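Down below are the structures I want you to see.
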Structure P
Amino acid sequence: MPNYRRNFVPGGTYFFTCVTYQRRPILTTELGRKCLREAIRKVKDDHPFEIVAIVLLPDHWHTIWSLPSGDSRYPLRWTRIKEEFSRRWLESGGIELPQSESRTKHRLRGIWQKRYWEHTVRDEDDLKRCADYCHWNPRKHNLVRRVRDWEWSSFHRFVAEGEYDLDWGGVNPVPGWDEPEWGE
């Protein structure tokens, strides 16, 4: 059995990938976006964190969070976001997929994969690489021809802040992005 180890840095910045159960394309639906937005808002109210970057794709999302000084409890936030999303999704008529007896026994719903992928951001260069990956991701998955055409991303905020120009991402900005280290 794999030995999953998480890195906990109080006040740290982390890159995450979270995937829907069996890669169902529910996150960019109107209901999916609404449930996720409300779940994030609720959890941020209870357990503050800053969303540095985010991109929402049909079956997964990437996000970079900075936690408050002295706080490394991102697993709590992930558990609560998944719970809040699932509750809102089901109450609003969203459906879940049937699942195995084992998943049911462990109180898992047919909405999210069990785990999420985490990477602790090491420095400013690593942060830039992670943000670039978030924003490039719709191009990587051939969902758009230009990064700026994907609407569910913090890319446009980065453009407004001068981090990117509007035509950024015409070519793959970071070599090695086809490697599995990104949690997809």
Structure Q
Amino acid sequence: MQTIQLKDKRFQLYLSESEIQSRIKEITNELLKKFKNKKPVFIVVLRGAFMFASDLLKQYNSACEIEFVKLTSYEGMLSSGKINIELGLNEARIKGRDIIILEDIVDSGLTMLFFKQYLETLQPQSVSLVSFLFKPENLEHDIAIDITGFSIPNLFVIGYGLDYDGEGRNFPAVYQLAQ
């Protein structure tokens, strides 16, 4: 589909399913090399990163563990500026381990700054951040992203896990708000 309608907004194709899958294969190969002979803990940030994590982890053919955390900051199309942990981690699995955070999008960087600081209190061996999307021009906080799927301009996007007011996460491609 080239365009889709969600509620009162129209969206147009931005990243195709094949572009996304090709990049995920590259990211997975990079992670397999970096964590060879290790057993990292992947932390999937819900809800947005579920599709990215699913596709990546199906290709990650080495030992690992998977945890989930639900962090919220968005209300509609805007960040509230306040981070909430709605689903916490099994903290005992973090200490001394190599952690790989799988995030859907780094926008201002506030959520990942908060989360990485929280993880550091749990004493991991290392923390790597892998973000499917990154909006460099929106970055307001100093946050290091180890691997970025795609850098995008300041667009409102949906699909492939990202939503508009709860809808659109299920699309296999990414769509931008149409002008």
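Values in this text are rule-based calculations from the coordinates and carry no lab data. Because the structure is predicted, anything quoted here is derived from the model rather than measured. Cβ atoms are built from the backbone, for glycine too; each structure is taken alone.
Who wins on mean count of other Cβ atoms within 10 Å over residues 17-24 among P, Q, i.e. which is largest?
P
On volume of the Cα convex hull per residue in Å³, which of the structures labelled P, Q is highest?
P
Given a value of -11000 for helix-only ellipticity at 222 nm (-39500 (n - 2.57) for each DSSP H run of 4 or more, over all residues; to 500), calculated from one of P, Q, which structure does it belong to? Please report the intermediate quantities before stating the final value.
Values: P: -11000; Q: -7000.
Only one of P, Q returns -11000 for helix-only ellipticity at 222 nm (-39500 (n - 2.57) for each DSSP H run of 4 or more, over all residues; to 500), namely P.
Assuming 88 is volume of the Cα convex hull per residue in Å³, for residues 65-112 alone as calculated from a single structure, say which of P, Q it is.
P
Here distance in nm of label points 7 Å out along Cα→Cβ at positions 57 and 121 has been calculated and equals 2.0, so which of P, Q was it run on?
Going label by label, the one that fits is P.
Comparing distance in nm of label points 7 Å out along Cα→Cβ at positions 25 and 153 across P, Q, which is largest?
Going through P, Q one by one, distance in nm of label points 7 Å out along Cα→Cβ at positions 25 and 153 is largest in Q.
Quick check on the output: 0.65 is FRET efficiency 1/(1 + (r/R0)^6) of positions 41 and 145 (r between Cβ atoms, R0 = 35 Å, to 0.05), derived from one of P, Q. Which one produced it?
P
When mean count of other Cβ atoms within 10 Å over residues 49-56 is compared over structures P, Q, which one is greatest?
Q
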